[in-house]
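Pasting the structures here.
Read the figures in this text as sums done on the coordinates, not as results from a lab. Small disclaimer: the values here were computed from a predicted structure and weren't measured. Cβ atoms are built from the backbone, for glycine too; each structure is taken alone.
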Structure 1
Amino acid sequence: MGVGVFMTEVLKSACPLNCWDSCGFHVTVENDRVIKVEGDPSHPITQGKICGRGRMLETRTNSPERLRYPLKKINGVFKRISWEQALDEIALRMSNIKEKYGTTSVLHSHDYANSGILKNLDQRFFNAYGGVTELYGSLCWGAGIEAQKWDFGDAYSHGPEDIFQSKNIIIWGRNVARTNMHFYEKLLEAKKKGAKLIVIDPLFNATAKIADEYITIKPGMDGMLAAGIIKEILRLGLDDREFIEEHSYGFEDLKELLNDISVEKVSEMTEVPLETIRLLAKLYADKPTSTFMGLGLQRYKNGGNTIRLIDALVAVSGNIGLKGGGANYANLQVGQSFEVGEITLSERRLDHRQFSIMKQAEEILTAKDPEIKMIFVTCGNPITQVPDSNIVEKAFTSVETLVVVDFFLTDTAKLADYVLPTTTAFEEEDFYFSSMYHHYVNYGPKLVSAPGEARSDLWIWTKLAEKLGFGNEFNFTREQWMEQSFSSLAAKGLTLEMLKEKGTLELPVERVPWQEHKFKTPSGKFEFTSQLGKQKGNDGMLKLSVPEESVWSNPALAEKYPYSLLTIHPLRSNHSQNYHLLPSKPQLKVEVAKNIADRLKLEQGDEVRVWNDRGEVRGYTTILSKAHPNTINIDEGIWKEFGGSVNNLTASSKSDNDLGSTLYDCLVNLEKIN
């Protein structure tokens, strides 16, 4: 009997997670198995450092809980079936649905679980099928993206190195220590070089700990604070008159709006001291001052307006198009480098219908002409992640057929009629980027074989397309798909071969956007009053708006439910992806401000019930000594079996511009369980 030869290699790869940092990896592979995931020291941005979520991709790949075979639910129990049976039955149902009801009676639910470019091929499949009901908007960042399109014409951020040009750095509602670790490293370096760091957040987080000044604010009142700072800048004559007069549109509307409120009233409503508002006015005028906005502060009914007022503050103070300045929220120019349209075939859809991603459950339940007969879930776990979970579960179990493509039996997959096992990033080739922070694209080769009969998404779409009669639309190699996506970069001297050779490539983007003060708005200027907003049926005006669930909008509700609930990104899981893989069984952690603990005589570890009219959860308390008064946090993503989802409590309302969620616009009550 021969002795086995163990082959160990350390190979370059990349993180597929929907994350700001989009890290480069070194992956240790031994005998067709991933052994370890570490950072790639040669990556120009991530430089060998990765987070625990990235390291856990090894656990995700090797977990004994991985789905290895197609499953079909028969009499309420999952049974293993062959791929041939699964695809034949799904294709037959899709064919019958198309003939009887039309293709839009199929709903495609796709979210952000994987940032690979070829994950967009599911759109090609459904477009070639004839066009289905799709979701518009974003649970994550949609209100802010739309807001910046109204103001600038697009959502662009400064390059990572530009932070070293900033005299003052404002981190507004963004805990970069948890969500953007390489930016956190740059903040430490910028501080050493003399920059002043200000953190504005309802929670005293790890980023706030390194700040020169931490400013606590009532949740959802960030836009109101920005309005107060603008008013103070104007009173002190610190505004950038040249930018306003030469490069902006609608400033007089903003001035008129600010006449409706005093800085003293802003201080009262935001619960930020008057002297702090005055300090911020002077800091913004002491240019260059950069502003980095998080995603949480736009997850309110007034979320789009919040981002627009912060944009307006950056504009009035003259920090747009300035090195070391910027209203940094997202960086869509990164994704715009690729020809996604080339591979999605949007022109092939003959029919098309859209549901709001926030309101999808209600729209599924009330859909007519046609009703929803089938839901196809890719790259997501909507039962856990979509707000108002009880209604979502009702909707997803109301249809005749639910198909889920996943690695694990998530809360959504458990409800499915068919579950199709897919590959992890290390088991397929793709390339990855993020449209949030840096402007590098990373290559991820196939490193190991998939377990059992798990197959790539592309394989699934190709086989289903063949059975439905449009297999020719998928008659390309994986290499050809990637080259199509890269086609517009070839003219700029960047090729897929270069990416494969180097592992990462810098994309040709503007490091300091809007330097020429030429904007993509209808006026070509920065727009305080948005003409695009008007075209979309809004008046386009900035507003002094407040959250829908607040003492200012609904005093009776605020009396019944006196606490603001935040549901921030978990530390150890990318949304709901890792909870079931953590070494110890997770519990739902309820983080409460000290004043709540004092009022209710709560101690660390007490079991509590948190509830409102939509539902309830139960968990165990952690007391936050420096959180804003009357504020609670429960990390999002936790599975039902561990006490979730926190979305039992959140509302499915749409933001003011229709494209974002209101996940943080949520009042609750809390009691100790004896």
Structure 2
Amino acid sequence: MTARLVLGLAITVAAFVVAGRRVFMLYRLARAGQPAEPGRTADVGTRLWTVATEVFGQRKLLKWTVPGAAHFAVFWGFVILGATIVEGFGALFQRDFHLPLIGTQAWLGFLEDLFIVAVLAGLVVFAVIRLMQNPRREGRRSRFFGSHLGPAWLVLFMIFNVMWTLLLYRGAQINTGNFPFPHGAFASQAAARVLAPLGKTANNVLETVGILLALGVVLTFLVIVVYSKHLHIFLAPLNVATSRRPHALGPLLPVYSGGKPVDFEDPDEDDKFGRGAIEDFTWKGMLDFGTCTECGRCQSQCPAWNTGKPLSPKLLIMGLRDHALAKAPYLLAGSDDERAALPEAVRAEADRPLVGDAEAGGVIDPDVLWSCVTCGACVEQCPVDIEHVDHVVDMRRYQVLIESAFPKEAGTMLRNLERAGDPWGRGARARLEWTAGLPFEVPVVDGELPADVEYLFWVGCAGALDDRAKRTTRAVAELLHEAGVRYAVLGSGETCTGDPARRIGQEFLFQELAKQNVETLNTAGAKKIVVTCAHCFNAIANEYPQLGGHYEVVHHTQLLSRLVAERRLVPVHPVDAAVTYHDPCYLGRHNRVFSPPREILGSVPGVRLTEMPRNRETSFCCGAGGARMWMEESIGTRINETRTDEALGTGAEVVTAACPYCIVMLTDGLNTRKQQGAAAEEIEVTDLSALLLRSVRGTGDPDGPASA
């Protein structure tokens, strides 16, 4: 007893010293980052519920049934088997130790053994999945491509060691009469039957050896965890608890420096505009990097990665984490003399630019940064709530605002926004051209909205200036007129919401445009706003409140669905067509508007809706988000063509969407496939409103079908 007590306590102290030093270094590294923006710990009740559902309930993980179930078994195995660790430490002091009150009850012994078996089954599933998705065979198609595979296999091996050593000492305890459970522990009893022929003396030795092995393996596992990506075991609850609520999609945050928004009109001398070095990230960013599980779910869903671009959200986070750890001695050094004394490799790491090509030694290649479409598929899939899009945009902000380094095509778009208030440079005079030929007058706001106007119709740049999007605007205007909805437009009073400027990183221009629009809307007395563009919808509803613009904003599909339900619009004329619907990222995934578009399609007689394999939360981006609409796609295959192929694969005659960006991208993709002979000329791309108008009126939209 004395020997095993001394040995047990010695290995415990040694493990806690080694692990503790690492944890303290990681804590100091996180503190070396910037303060996070306010609100990360607000609404405690919601945050606790999120931890309960996402961490303990494994909500996101269980969306992938087989690996999710395996992870559920292993996670809850370690939670339940925490009791066996207490029992093991107690047995160092008292051979027949048991937990107070419940320590001898059969249900506890059964539960512990059940999860030992469940964990072993989960390990088999994990091993099979990793073998089937081996990057050496699958290449980029494997979600484990780029992950640290050696440490992952080591951890699986260590978990296996935890389980068999538990069974060893529990079986020996049964044979020596020191096991606390008389019944229920079925797996331990099976182990005891195997060990019984060895005799009592051997079992006495195996009991001591088993306890020391079990505790030694657990403590070694603890050290491995804090030195590996499995640190997420401890960090995941913290990361989930401090994530942006209700979800990290929809609005982007303003530029924060020192924990407060940057005032672009009067910035402080030490303000940081975005992230230009690893220490410019906040402690929440550092927490994100350390929490990454390298599971590759984000990578498997990323449209950039799936079309041959260099961007993998997983590899991006891993690269930032590895750089932070390599630079840590430099960041934590107390003086310039200490930094000068550091190894050359550490000082070289400290000199690396955060963003730069291979020749410059950059941590993140510029092509990685500019490939992002900000669709949010990575954030949606991440089981530990890493905020990939925020980090991408923050790095873009530094590149645009400080380095003036961004794709040249984007420069044209930004100049047009600054000069003319729209990405095409058409100017305010062209914003009412879409009304020409309508059989009724479209009211234009001159000053304050009349009291009888229910909705301000925000037309948007695309809706006013792009020929394909104009058809949607006209269709919506006709439907609102048909339903008797009183609305008005701003006409030349509109300017771009600033969404493309903000997504590309030009926050200063975004705020200029947004403040101008907020002033216009507030002067007009706008309360309810209806929009046809998913990006305008997101900006006005979610981001304008940051600048004093608080409105009730609805997407046109939401309003039209309601009007149909209220019988103010009655689709009676059949539209005999096979239809598929593409969920725009900024309407669906970012803002959870999934049902209204499908309700509209379901109300149109004759429409046969077939969903694409990737739909709703898992919808595949059209390729236009993140200001990619105005940047050439020269790496890999085109995202819009990949999505078009998915739409064509449904056999649809009509491809519908609910955002002008998506209409443009899918139309271009369809045109390419028609030229290649891969699509019939009769297939068209159109907004849902055009189909609804055909059914309500029995005719096409005012300019004819929005065909490709």
Structure 3
Amino acid sequence: MKKTISLSLACVCTVFGADVNMQDITIVDEKPTALTLKNISSQEVKSADLAEALSKNSPSISLIRRSGIANDILLRGQKRDNINILVDGTKIYGACPNRMDPPTSHVVSHVVQNVIINEGPFDVEEFGTLSGSVKVETRKPTQELQGEVGVNVGNYSYKKALATISGGNEKVKALLSISKETGGQYEDGDGNDFAQQLANYTASTTSTADDPFKYSNLYAGMDAFKKLSILGKVFIDITDDQELRLGITANRSDNILYPSSKMDAVVDDSNIYNLEYIFKNLASYSDKFSVQIYKSDVEHPMSTQYRIAGATSFSINELTTDMMGLKIKNSFKLDDAIISYGLDLSRRNWDGVYTKTSVATGAVTYIGNSIDDVDTDNIGFFAKTQKSYGAFDINFGARYDHSKVDTSAGERDRTYNALDANVFATYRVTEDLKYFVGVGKSSRIPDARELYNIKYPNPTTRVLVGNPDLDQTKNYEIDAGFEKQFENGKVKLTTFYSMLKDYIYSAATFENIDATIYGAELSSTYMLNDALFMDAGIAYKRGKKDSLPTAQSDTDLADIPPLQFNANINYSYDAKGDLQLSFIAANKWKSIDSDNGEQELAGYGIFNFKTTRKLGKGFEITAGIDNIFDKTYAISNTYRDLTLITDGISETMLIHEPGRYAYINASYKF
């Protein structure tokens, strides 16, 4: 690691010594067909849950419901580390092996400006991009003095207050945003809150094994979550061609309930620190040069304290993780080509400890480690180029990674090497019609949970449930499609075929299997007139195991949602007001991995309504109703890679989506 950093600094010095050529170019960093969701902070005012906002706006993204907040996502039938999620170029990982604190939970939607979704293995800048990347861009400071104060209330005792202020001068710009929110246990369409859903499940089973995990009478009516979030940024223009960017995000969450799991999060705290120095027009072969250093950390103790099992003593799995990274990138224009290359270094640490606490005395008993102090180091080199040949636009990228995983336990340390590459071509038939095709390979290594996770069936028995012999997963994929512009609209079709070699799969333990995922996504927009606008999207995916886990026969791949459809009708009835009616639907989920805990889910279709009105002098009000007809339905399946409540005999507990939810948001902007 030290040798690599020294080499990087030497490269920086070489660039500084070159002749300066004053020019400015636009560097396109994303896949040409990437989906950009804009103005999230203004559009998604219902709650702070970014995962929910993403699932509503893109049919290729599915929500994994775990709680009232802090939910996870699927992208093209994959989740966890198979998706690269970044916040302003920084990486943050959850500490929970049971995915109670996914990366999307560590940034709130009202500070998010844009989200860029890159599907497929076409992002060579980031380590471990398998099925795609989700890049979150938070709001930037402005020179003009701007601010916002807002409050939001909704069903199930939801309350949120936020304040944002931004301003500065030609040299220094700053932004500060603070929000606080609380929410009760939402009710499903049948009127059952979290505690009642769990009680109904345990009452329906033939075993009493899950009864201890029902909420105790003392805690059955408690709120579902509390969350405080702070975002601060300072941008400093050192010179006309040099800029320093500083940022910090802090999240403090308490008492987050996860009714379909056996534990709840007592605390979920995280921090993201980001420093970036940008040089423009630095040298003959450096139109844009940047150095980014970041650090993130998460503290996540989960506990049985609120369950019947914790009445006399409760178990805690106290987990922490932190991530440090350095990225150096240089871009320049050479003739008609734009060339970028760089260095990407990171270290992730992950720790976990099991303890038991006596309710009567407060005495804490150490049981053992759940993850034995694991470090994952990565060194990556990447390069990519963009060039046009007449009507053809060609993007090519390559990346080499060397990764090492060290554990303090007596298990096997691992070293992985990978060379990945892709090419993406776009053919512009006319100004209104283009075809595109891309082929690529990407890789991702196993994480510490998959390699070394430990469980204790009883306080004296240590069982390794990770698999230290796992190989890294390789994705060989082809994407193809077209985009057609019309006078008043657009249609885009994307198809993909993904061949996964050594796919990391959770069966009796973690195993490498081979698998295939393929599908298509169709999206369209149409403007009927200046006041009426429509958009819709549909996504279809199938997944198959090409090789089977040990002693299993079901060839259906888990986590492959059924056909999904999103549609919106937007009507601006005057310059100050608009209405939106949304329809979200999915087919019956019947292609399931029954060997690994999935179950058939009924299809559903729900309607949401939202209206916004500008009242003048900076005041604005938004009101809405989700799930207008109060449907009871579930969208998240029960694949065994999550530890969910099950008696091992009948079906695993499903958590239902919220029933009818009404909310109102009032804000003042200046």
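Given a value of 25.1 for mean count of other Cβ atoms within 10 Å over residues 536-543, point me to the structure among 1, 2, 3 it was derived from.
Only structure 2 yields this read-out.
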Subject >> Origin of the derived value -16000 (helix-only ellipticity at 222 nm (-39500 (n - 2.57) for each DSSP H run of 4 or more, over all residues; to 500); candidates 1, 2, 3) >> reply: 2
Original post:
If you work out FRET efficiency 1/(1 + (r/R0)^6) of positions 344 and 544 (r between Cβ atoms, R0 = 35 Å, to 0.05) for 1, 2, 3, which one comes out largest?
Top reply: 3
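Please state which of the structures 1, 2, 3 yields 66, 27, 26 when Cα extents along the principal axes in Å, for residues 504-631 alone is computed from it. Could you put the intermediate results ahead of the total?
Details: 1: 56, 49, 28; 2: 48, 35, 21; 3: 66, 27, 26.
Answer by label: 3.
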Original post:
Between structures 1, 2, 3, where is FRET efficiency 1/(1 + (r/R0)^6) of positions 472 and 520 (r between Cβ atoms, R0 = 25 Å, to 0.05) highest?
Top reply: 2
Original post:
Which one of 1, 2, 3 has Cα extents along the principal axes in Å, as calculated from the coordinates, equal to 74, 64, 47?
Top reply: 3
Subject >> Source structure (of 1, 2, 3) for Rg/Rh (Cα atoms, Kirkwood Rh), for residues 264-319 alone, computed value 1.13 >> reply: 2
